[in-house]
Structure formats: structure tokens, C-alpha cells
Structure P
Amino acid sequence: MRHIVLAPSTTALLVIDLQEGILQRALAPHSSETVVTNAAALAKAVASFGGLTVRVKMDFSKLPGQPTDAQSRMPDPLPLRFTEFSSAVCSLSGPVVTKRQWGAFHDTELDILLNRGGITAVIIAGIATNFGVESTAREAWQHGYSVIIAEDGCSSLSREMHEFAVHRIFPVIARVRSTGEIIHSINEAQR
């Protein structure tokens, strides 16, 4: 088991985009149920040692519309509950940050919230690994935070997309661990 030293008062969990419309998509390599279960387990562990959980959600009403080669299409109008957190995520305590881009730091209050709370390390879980999670991890690293990615607390639209981020991008800007390894480190920090 690869141990990480975590300080309770300076660690936050960022739960990225676990909204009904996103969770209904076909995901790989981890199912939406696995991602939500692992995110909830991390939130429980973080809360047990006095850490902060921040739930991040996407505001789909103001998506950027720049031209790209592969346009992302959203249903119009959005189905009922598409933008709502899953019930498991709704039950988590902690602030909610609404983002309008892939990354949770861009044009949001997240950095101020973390700085005022004395946070220096962030654990990140959510969907999609190579979009919202990766963008947030890059921004967190650029803002000087220590970044830990919960590999099995993330998933994407394909195994290849997930694995490229996990094996090629994240090791350069973060430490990648399983939910079990992170929870073990949290439990060790409480001894």
C-alpha cells in the first residue's frame, strides 16, 4: 500500500460533477455506482478526521460555445434532474461550488474557499477523469495545492480516456491512489 501523509485540518475532498445527467452516461472503466460509492466513502473518511468536502457541479446553462472539431451536444431542453446531484452526493455535507468550465477553479470561489480554510492538499474524485477531474487537478496544481487523485473514484467515457489521464497526466501533477489507499492514509493520520 502506498502511504500518503495527510493533515486533517489542511485536506479537502473535491467531488466533481456527480450529477444525474452525467451519471446516466456509459462510463469506463468504473461504473457510475462505483464512482459515487467511492466518493461517498472518501467524504465519510475525510469528515471523520475533520477535513472538508466540496461538491462541485456544472452549470450547463452557460456552456462556452467556441467552435471545435468535435462538438459536444447537450440535450435541449435538459431532462428533469439532469443537473441535480445524485442522492448520495446530496447527503454529503460541505459547500457546493458551481462551475461553468471543465475546471473547478476557473471563475469560481473555490480557491478562496480553500485558502481561507487553510487547505493545502486536495483529494479529487468525480467524472469525467480526463475532463472535469483532469482540468481541476491541473488548476489545483497550478494554484500550489498538493493533489491526490482517487483513481477508482473517477471514470470517463472510455477506458482509454481514463487510463491516459491516470497513467500519463496525473503522475506529473499528482499522486494517484485507490480509494482504499487514501482511506488507509486518512485512518493513519488519526492515530
Structure Q
Amino acid sequence: MKKILLINGHEPFKKAQGKLNQHLFKHMEVVLGNFVIKKTVVTEGYCVEKEIEKFKWMDAVIVQTPIYWFSVPGLFKTYMDTVFLEGAFFEKAKKFGHGGLLTGKQYLFSTTWGANEAVFNRKSSFLEGKSVDDVLFPLHKTFQYCGMDALPSFSVFNAMRNQHIQNTLESLSIHLNLHINQPKEKSTFTKELAQIAKGMLPYH
């Protein structure tokens, strides 16, 4: 049976209490009820050794997080800095980025954005044609540096004004059923990200 690690990377602020992220995080557990699940909620604290064991144990990790200033919340960044340790997640390699120790494992990012979907993938917009995964490129490379393969990302836009939570949860269900319950070749999306970075594929 597939083993799933769910991580809630939300960090609360006055205007971002995390209700939407919490709904999504809880819904994941329901949709993936046929799998063995372990959870980490970053704001509740964590033991570094136990987190390392969770990553060694899991087959796939799903990260639910808001995006603040085009990056993850500070607490989740600190989590990665603290937990993703040399000797457990990666080792030195002759070729940079090829010393990951979590090979054969997958990751999926589920992110919420204050931005409108229309600002992505359009050359005339503020983001100059960049996609969600372009913006998340450093995060992707962090997980890939540790040897993990990417699964297609899930995104929710206009998070501060989201009035259609049921539709959002249904979309998440479809995404998880497609990519976790019935996964395609594990490395397909990772290869696609690499091709986009090299300019071999168009933004999408």
C-alpha cells in the first residue's frame, strides 16, 4: 500500500489565517483514505529526527502551502533548512545536483495564491509569461536535489477571495485521483520541468 506524507506549510498572519489551506489539507486525507498517511503541520512544531524518518518511509509527499511573496512561508523554509540534512536527504556528488538520497520517491505541490490565474502564462502580464511551476522553480529544485521526482502541481488562485470552496475541493479530488491514485510514469513531469528550464518546451 502506498505511503503518503502530508505537510501543511502554512504560517498564519492577520490577513492569512489559513482556513483554505486547512480545508485542502484535511480534504487530502479524505481523498487518499485508502493509503497509509502520516502528517506534519509545521506550525505545531516537529522533531527533526522523526521528520527525516517520515521522508525515508514515504512513497510520496504532498506539500500544502500558501505562496507569500513568490515563495513559501518562512516557517516552512526553516523546516526545509532544518530537516533536509546532508547524509539523510543528499550526499556530495561529482556532478552538482546528483547526490539525492530519496530516489524513487515523488512530491506534489498544492499551493494557494493571492494572484489571479490570468497573471500566469501571459507575456503581457506582470509575471512576463511565467507559469506557476516557473515561479516555484527553486522549490522544485530543492526537492529534486534530494532525489525526488515531481508530480504535476495543483494551484488555487484568488485565495483571499475564494468563494467556491466546494468546487475547489472537487478539483483537488480529481487532481489527486489522477496523479496519486492512478499515477503516470513517475519521472515524466520532472523531465518536463527540466525541458521548460532549458527552453525546449513552451510555458503552459
Structure R
Amino acid sequence: MDFYYSIEDHRFFEEKIKGSRFIANIYPIQNKEEAEEHLNSLRKEHYDATHNCYAYILGSQGLEYRANDDGEPNGSAGNPILFSIKKYKLSDVLLVVTRFYGGTKLGVGGLARAYGGTAEEVIKLCKRKKINITKRVKIFTTYDDINTVKRLLDEYAVSFEEIYTDTIEITAEIPISKVMNFRKQITEQTADRSGSRELDESY
């Protein structure tokens, strides 16, 4: 897939369940250091909370993730929050559910429903943001072949920048699944007079 979804900005949601207050905060993040900054800020804000349970997912494939129960029974808080993020197919997000204990025990099943349900409610308030997964490709071409290359760029590229000297150098953002075919077309349609090389993956 050439894209994934994150969220536009911070949102929060609060509800009471059997006397306990559950406050959910969700943030867009770029790395785990940002997640820690938000967590530290919330811990200071809610210094008297019973628990600050959380989960985050990072990356275009969602391969970097973490869930934390913060003292709740194992698997009753962090994993339900993580499942809610995955259910809505989001990445690059941190979701924290803060609990102020209200005197009534919920049991492991009740906790899982409370944490997962509160997490889902705050996700529903979010505006999703589509993030394109592209790879930068550098193209080297000539004035004789520029029209052919431009036509291929119009077909494949999300964006591109050109530098004109004795030859022409173009840096293009190509959807990651189309890079191989784009480079093949550049070579074939200019009879090997133009070349290309892949740079880094970008978002």
C-alpha cells in the first residue's frame, strides 16, 4: 500500500464508569521520544491519577508499537488500547487512558472494556490524515529526452523538482509500489539515455 492513516491533532474524551473517571488523550507522534514527552506531561498534569495506561504505534507498516498497563492487571489496559488503534488502522499515534479510581473494582474483563471503549471514543473524535509513502528517485536526463521524462513524471510522480545545467537533474517523489516500473520506463523510453537511482523512503 502507498499510504497509511494517522490523525491531524490532539483530542481527548472523558467518561465515568462505575465511579471511576477515565480520561483518554490521543496525540499524533513521529517517534517514541515524542510519546515519552506527552506521557511525562500527562503524568505531571494527572499526578494524583491511579493509572496512566497507554499504547502507541509508529511507522508506515505499524511495526513499532508498545502497550503499557501501568499497574493494572496484565493485559487489561494497554492491549485493549492498542487493539483500538489497530482496529481503526492508525499509526504514528499515542493514546493514553488515565484512570481515577472510584471505589468499585471492575474486574479484568470490565477493565478491558472500559479502557478499550474509552480509547475508541476518543479515536472517533479524530480527523484522520492520509500519509503517502513515497521514495525519492533522482533522474538524470538530457534536453532531447525531457518531454518523454516529463510525461512519465506526470503519470507517476507525486511531486518533483528540476535543476537545469548542461544536463537535467530531477528529484521526484514516487509512490513506493511504482518505483521499479517508473525506473524501467525511464530507461526503456529514452533508449537508455536517461538514468535514475533511488534515494530514501519518505512520508
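The numbers here are math on the coordinates, done by the rules we state, and not lab data. This structure is a prediction, so every number in the text was calculated from the model and none was measured. Cβ atoms are built from the backbone, for glycine too; each structure is taken alone.
Observations on the model:
- Given 1.00 for FRET efficiency 1/(1 + (r/R0)^6) of positions 41 and 153 (r between Cβ atoms, R0 = 25 Å, to 0.05), calculated: source structure among P, Q, R: P
- Ranking P, Q, R by relative contact order in percent (Cα under 8 Å, 6 or more apart), the structure that comes out highest: P
- Which entry (P, Q, R) yields the derived value 15.6, 53 for Rg and Dmax of the Cα atoms in Å: P
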